[in-house]
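Pasting the structures here.
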Structure P
Amino acid sequence: MKYQISKFYPKLRQILLYLFLIAYLYFLVHILLFKNVAITDVFSVSRIIDRPLELIPFKSSLDILTNGRGFAMIELLGNIIFFVPLGIYLKMFKVKETLLKYAYLIFAISLSVEVIQFTFGLGVADIDDVILNTIGGVLGVFIFMQLESKLKSESKSKTVILIGWLVIAVLVLYVSSRFIIRL
């Protein structure tokens, strides 16, 4: 019986990791591209398109922090935190790269998101987002590298990441249910 479970577990873990990847990518696309505009309204002729563009590094971040908006730190840290899983997944599925190559790839993905935001008027295209997203993605790569180094096993590292995703999913569901009950 033990042999059958141990033979099946890597496949189950891989399936669950892919399911969490799909959920993460859906969440990321929704947050980055469709936070202010419904997907059905992207090409609507009646939509007024505003294309703000910020190319001066850290100008908007400093503005956010100095103007004391309520969720300023959450907004800035969110740009980092939202890309940590991307770095983890890139390292998990593309093992043989240097940290610098991962940084370039994450930078390119983040820059692509900002170009899409600008092109379709889906949000503010901001160089700070690219910088902070890249930091978050590289942090994710580093986290997975450290896990592999400490656990000395890619398989064990993937298991730890899966357990982390399960804990996060339970917490999100719990918080969501508490929020919905209050409405």
Structure Q
Amino acid sequence: GAYLDIQNYYAKVFSLSERSHIVLHPAIGPLESVIKQKIRNITLSSESEMELELAEISFENVSISGSLRVIAENPLGKSTCHLKNIIIANRGIDKASAHPLWQHRPSREESLTIELEEGAEFFAENVTFKGEHRFYVKAGTRLVVHESDGILLFREEKAPSPSWKWEYSYDEESRVVLRKVLS
């Protein structure tokens, strides 16, 4: 059988520190080139965690010191998550926990957790999330988070369909090229 050194593989895609923990749903893209287009300029500090359980993500300039979890009710559905220029700082995984990380049942002291029902959307730009935050976004809703003078502000909008999606095509060298298309 084939062997994939997953830590070295992720190190090509993300800026990782020692003992970072990453879980990606296969729908994000089995190809490194696809993952790199959906997730750009991500930094995980030592012993940080990133769990992404949905296909339609757009991350750019995200720094994680602690835990980030994005979980969609239907990972292959129409839920979307957009994070740009984001800092996440929380206590993350409980380092004294008896659960080994490879079992994917870590205890967490704090986390930024985003849960999305089918067709829900989470949108945040230029925000610092400090400490524990849990967002649950209902179907047909877009939750927009922004920051003003260090205070997080939230706006819920009706969203009968996602505001964007990835369009896939091939370039002249048969490489997969993604383009973010606004709805």
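Read-outs throughout are calculated quantities, based only on the coordinates presented, and are distinct from any laboratory measurement. The shown structure was predicted, so the numbers you read here are calculated from the model rather than taken from an experiment. Cβ atoms are built from the backbone, for glycine too; each structure is taken alone.
Can you spot which of P, Q the value -25500 was calculated from, given it is helix-only ellipticity at 222 nm (-39500 (n - 2.57) for each DSSP H run of 4 or more, over all residues; to 500)?
Numbers: P: -25500; Q: -2000.
Here the read-out was taken from P.
Who wins on FRET efficiency 1/(1 + (r/R0)^6) of positions 30 and 158 (r between Cβ atoms, R0 = 30 Å, to 0.05) among P, Q, i.e. which is largest?
Numbers: P: 0.70; Q: 0.30.
The structure with the largest value is P.
Quick check on the output: 0.95 is FRET efficiency 1/(1 + (r/R0)^6) of positions 38 and 78 (r between Cβ atoms, R0 = 25 Å, to 0.05), derived from one of P, Q. Which one produced it?
Values: P: 0.75; Q: 0.95.
Of the options listed, only Q reproduces it.
Given a value of 29 for relative contact order in percent (Cα under 8 Å, 6 or more apart), point me to the structure among P, Q it was derived from.
On the way: P: 29; Q: 15.
Only one of P, Q returns 29 for relative contact order in percent (Cα under 8 Å, 6 or more apart), namely P.
Looking at structures P, Q, which one was Rg and Dmax of the Cα atoms in Å calculated from, given that it came out as 18.9, 62? If you can, show how the numbers build up before the last one.
Working: P: 18.9, 62; Q: 16.3, 54.
Only structure P yields this read-out.
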